[in-house]
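Computed from the coordinates by the stated procedures, all read-outs in this text should not be read as laboratory data. Keep in mind that this is a model prediction, so the values were computed, not measured. Cβ atoms are built from the backbone, for glycine too; each structure is taken alone.
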Structure I
Amino acid sequence: MLILAKAAMAMMLGFVFSIICAIILIPILRSLHIGQKVSLTLGERHLKKDGIPTMGGLIFIIPVILSLFLLYIKGSIEIHSNLIILVFVFLAYAFLGFIDDFLKVKFKNNAGLKITTKLLIQMVIALVFFYIFMKNGGEPILRITSLRLVIPMGWTFGLFILFLLVGSSNAVNITDGLDGLCGGLCVIAFLAFGIISWNTGWMEGYEEVAIFCFILVGSLLGFLLFNSHPAKIFMGDLGSLALGGALATIAILTRHELSLALVGGVFVVETLSSFIQIVSIRKFHKKIFKMAPLHHHFEQIGWHENDIVKLFWVVGLILAMAAITYGVWI
């Protein structure tokens, strides 16, 4: 029961602080004209979203840091190396996203940072994570618990971590295209990893990592009150890159790297749809989808935005439940 009480308190803290942050930040962002520039290629339905405030990731990032600080001051949590790694990646990717969003707002386009520059910075953050992870006793192995397999990876584990962090942050970023879609999927994903984290009693600071997840779940629920259709604010790259980086970090720390593909199955499908579309156009000069990523394809064939979001949430929930069963029970 204590676990449930702590989880409930963490989510409540995140939720309350996010509501307060939203009430304060949204008017400020509007007054500063920090708005989303909508591409004409997305169709008329998206043009009405032009100018809606972006950088809304602050609404759930600030509450997470504030809640962790208050819980530490109160003596309810301890600061362990794994929590420090997690917060570092979370904030580092958030800062990268902030720069990208800032450039988009400043130059009033969707260009932002060059793709090569963004990828390079993402890789640097991943390498810093790998260095700290190994210095703190991390093992370069891939563990498949259901098959009782332990696969030594040596130096290739660094490449594996690089792939997970860069891939996850970009996958979440790609999925952030409809009101409430990315936020709702991340609520499900972090709830799943919160439960998985609390089951990894062997890991130093496992409770703190789980509490981080639950605080973030509450904060995202508060954010969704303002981001669900019709959205009053968007999370921006600031939010999506931070969420994706944190998801991959938790998967690595808890040694549930393979579970990430299941928990984030919708993110994976969205990314694959974009990749397939690009390859198909460049190599065969044909489109597989009417528009990529996949959620825009459903829009193009006449689905309502809310129906697409609900379908993707349901699929994400089913995959997350399967991942919890695998990660905690099997």
Structure II
Amino acid sequence: MRIRPVEQHDLPLLSCLWNACAEAGEVLYAPLTEEAFCQKFDLTDPDKRENLLVADTDGQAVGMIHGVTPESFPLAQPGNAYLTCLLVGKAYRGQGIGQALLNALKVRMKALGGQRLIISNWNPVNLAWRVPGTPGHDHNNAPGVDTQCAGYGFFPRSGFHLDGRQISMYIDLSTYHMSPTIRQIQEKLLAEGIYTGVYDPQWNCGYDALCDRVGSDYWRDVLRTEIAAWNNHEPNQDKRMWADGIRPSGPRPLLTAVHDGQIVGFTGPVDLQKSGRGWFTGICTDPTYGGKGIATVLFNLLMQAFVDEGARFSTLFTGSENHAQKIYLRAGLRPVREFAMMTLPL
């Protein structure tokens, strides 16, 4: 057995390995065609092919590992490298192949400047996964290692330490009904001068204070991108946008809380995937406006917007200690899986 970079003739075997593990329920990943597999790991680029390593036994690929250093990812921290996936064929497990693949990837990532190998949702290679117990309902990104997957125990045994846990939550939107309490809270906020609803870019509200207080350039970039998309919007463009995954631009509706010309909370953008999933980037509230019910109102307005747009379901993930879980649970979401975020120093 030897470890080497992927070659063209490996693709049929690797895509079959991927799909066999998925169909057996050993991993949650969505199945991939050979073409989609090639696109997912950017194997048309000779340099990127070096990031997908295979375990070769008698000329056949029986295992694979992928990692990446996200040079083009604008929010990447220097020294971060990401482990995307590790799979070994069932007949070849327990022979040290997984450890050999990991050791080889560590050498590769370190040569590219990696100082730590991370498993988290910040990996720029997004792997869609299917929600158990649903008719193929999906989430567009795995936020770590599924703690119920067949190989979870391998990672702590190999030196990875736990950084945190993410809880994935799901709702069948055919069951969603907005509580009358939400409208009551919304009216109370409006009486205090806080508007909650769809944002009109013509208002030209500021958002830097919000982003500064929560300490997030990510949210700043989201707001900047979505608002700019509306400012550049042609009047005859269709406002309903469809996506296979994360879209870099809109125009897509934003749901916001606005007070004194400032955005003090937001969620969205409201978008749909072709699978019928209501997609959004997250929810954020200015901490100085906490305890007023802003996040509760915005999240329920988001669920209603998904229903109005024809979404069949929605998913999200949140930190295991995040108090926002209470908002999601009251809206009807339920926990479906736990993912572990992990790091291995190189």
(message) Comparing I, II, where is distance in nm of label points 7 Å out along Cα→Cβ at positions 79 and 215 highest?
(response) II
(message) If helix-only ellipticity at 222 nm (-39500 (n - 2.57) for each DSSP H run of 4 or more, over all residues; to 500) computes to -8500, which of I, II did it come from?
(response) II
(message) To test your reading of the models, identify which of I, II gives 15.1 for Kirkwood radius over Cα pairs in Å, for residues 23-134 alone when calculated.
(response) II
(message) I have 9.4 for mean projected area of the Cα convex hull in nm², for residues 87-182 alone, calculated from one of the structures I, II. Which structure is it?
(response) II
(message) One of I, II was used to compute mean count of other Cβ atoms within 10 Å over residues 15-22, and the result was 21.1. Which label is that?
(response) I
(request) Please state which of the structures I, II yields 1.7 when distance in nm of label points 7 Å out along Cα→Cβ at positions 7 and 111 is computed from it. (result) II
(request) Given a value of 30, 24, 19 for semi-axes √(5λ) of the Cα gyration tensor in Å, point me to the structure among I, II it was derived from. (result) I
(request) Supply the structure label, taken from I, II, corresponding to relative contact order in percent (Cα under 8 Å, 6 or more apart) with the calculated value 26. (result) I
